[in-house]
Structure P
Amino acid sequence: MTQPLQRTVFVARDGVELVADRGGDAAAPAVILLHGGGQTRHSWSRAVDSLLAEGLQVINFDARGHGESGWSPDGAYALADRAGDLAAITAGLAVPFLFVGASLGGATSIVAVDRGLRPAGLVLVDIVPEPEAKGIDRIIGFMQGHPDGFATIEEAVAAVTAYNPQRRRAADGQGLRKNLRTGADGRLRWHWDPRIIDTATHVHHGDVQRAARVLETLPDLPVLLVRGLSSDVVGDAGIAAFRRQVPWLELLDVEGAGHMVAGDRNDAFNDGVVDFAKRVLHANAIQVLP
C-alpha cells in the first residue's frame, strides 16, 4: 500500500520556504517534480500516484512564488534563484534523483545542471532551449490576463478553456480551485506572485540557452523530451537544434496533448515518464521496488 504523502517544508538559501509533498521510501531513488509557470504542485497529482506505485520516492514541490511556497520579498525569481532552490531540496538526498520539469520547471532543471547538480536523468516536458516565440507569447498573454481576478470559479474555468480548448472541461472546476487564492476583496486570483513575470522572456531564454551548453559535455546524462503534438511551444526546429547539442536526446511525442502535456494526456505521459525513470535508475544500479 502506498504511504500517505507528507507535507514537507524546505528552506531556500535566501529564506524562502518551499512547500512539498513527499512520499515513498526514503531509501528509494527520488523523482523530483517541477511544475510549470503559473501552476502548482497539484498539476502532478496523477503522476505522483503512478511513480509511488513503482516504488519510487517522490518530492513534488511548489516553486517559489507559487502555491503554498513563499513569495520572494525581493522578487528573486530568476532561473538561478530557482536552481538554488533545487540545490536546497536535493542537499539531504543520499540516493540518485531524477528531475521531471514542465516548461519553467524544465528550464530550471537545465540551469541547475549547469550550476553543478547531477541528476541521474532529466525529463523536460514541452520545453527546449529554443522554443517557439508565438507559444511563449501566448503563455505570457494568458498569465497577464485577468489582473483583477475572477468573481467565480466558472469564470476561471472559462479563461483556461479559452487558452486550451482541447482539454476536457472539468464538470465543477474544483481541480482548478487549488490553483487559485481568494483575495481580501473576495475575488479569485491565480495562486502565484504577479512579479514572477516581471522579467522579460528573452532574459530567461538567454539563461537557458547558455546553461544548455553544459549538456554537450555530459553524454552520460540521459535526457528525455516529452512534447505535446498539439503544442505551440516546442516545434521541429527547436527539437532539431536541441538534438544538435544533445545527440542522445530521447523524444516522446504525446498525441492529443498541448503544452500542458501531463494534464492533457495523463495516461500516455505517466507511462513514458515512469518507463524512463525506471530504466535510468536501473542503469545506475539502483533496485527499484516492484
Structure Q
Amino acid sequence: MTSPTPWSMTLQGAVIGGMECGDRGGYPVLAFHGSPGCHVEAVAFAHGPAAAVGLRLIAVDRPGMGLSQLGTPQRQVIDWADTAAAVADHFGFEAFGVLGASGGGPYAMACAHALPERVSRCVLVSALAPFADDPATESGEGKPAGGLLMLRRFPFLARPVTARLSSIVKKDRGLAAMIGQMSAVDQARIAGDDQLRADIAANIREAFTPGSRGTAVDMQRLFARPWGFDPADIAVATEIWHGERDANVPVGDGRRLGATIPGAQLHVVEDVGHLLFVDHATEVLDTLHRRSGKRGESVIPD
C-alpha cells in the first residue's frame, strides 16, 4: 500500500493542497474535513480503509487551513464547488465521489448540488444540516447551540473565537477541554486510545498552521450565512451516516438531511458519537461504491 502523499495546485493565485490516500488505482473521491480540521483526518482514519475498498482518496484542505492558503475568501458554501471542480480537473477526474465529515458535509452537498453531471455519489458522515434562514424561528433539534446561535447574530465574533481556539489547542489542557465537550461515549473512546487522542490533536493543530483566519471564515460560511443552495435540490445518490449519541452534531441533523435530500439513505449507528468514522470507516467508504438500500433510515448496532 502506497503511503499518503501531499499534493498542491495554484488556484486564483493561492495554493490549494492536501493529501492523496488509499488505492492510487481506485475510484476517485474528494474528501472534505470538519471544522476545524484538515487532511490529517483522511490520513489517520481513511487511508487503510480506502485502500481496502478500492478508493483513491484526495483530501482537500479548505482555504486557510492545513496545506491551503487563504487567498480570496469564498463567501458561501456553494462557492466551494468551483474549487472542487478545479481539483478534479487537476487530477484528471471526469467523474468522482464526494465525502464530507462533520463541517465538511455541507461542502460535499454543495458539490453534489452544483456538479451533478460529475459527482457520482455523495456520502455524509456526522454532517451538519442547514439552519433556518431566520434563527429566531429555530426550535428543538434544529436549533443551533448557544455559541453558534451567537455567531449567527454576530459573525464578526468568529475571528476572536477561532484565534483563542488556535491558542488553546496547542496545550494538552486545552485539548482536554475540547474533548470534555464531546459525548460520554466519545470521551470513553478517546480515553482508551492514545493514538486516537494524538491524531485528533494533530488534526486540529495542523488545521491552524496557516493561522486562525481560515477557520474563522469557514465557520462564518457554515454558521453565519446562507449556504447558497437547498439540499432538497440535490439529485445525486446520497448516503448519510450519523452516530446516535453524537453531541457535536446531533443525530437530528442527520435525520433532517435524510428527510430532505431526495432518495437519501440514512444509517444511524447505535451507541456511537461524533467519532463514528474512526471505527466504521470501511463500512462508510464502501457506500461510495454501491447503493446500500432504498430511501429511509437503517439502525445499525455498534
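What follows is calculated from the coordinates using simple rules that are stated; it is not laboratory data. Bear in mind that the values here come from a model prediction, so they are computed numbers and not experimental data. Cβ atoms are built from the backbone, for glycine too; each structure is taken alone.
Some values worked out for this structure:
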| read-out | value |
| --- | --- |
| Top of P, Q by distance in nm of label points 7 Å out along Cα→Cβ at positions 216 and 256, largest first | P |
| Entry that produces 15.0 once mean count of other Cβ atoms within 10 Å over residues 240-247 is calculated, selected from P, Q | P |
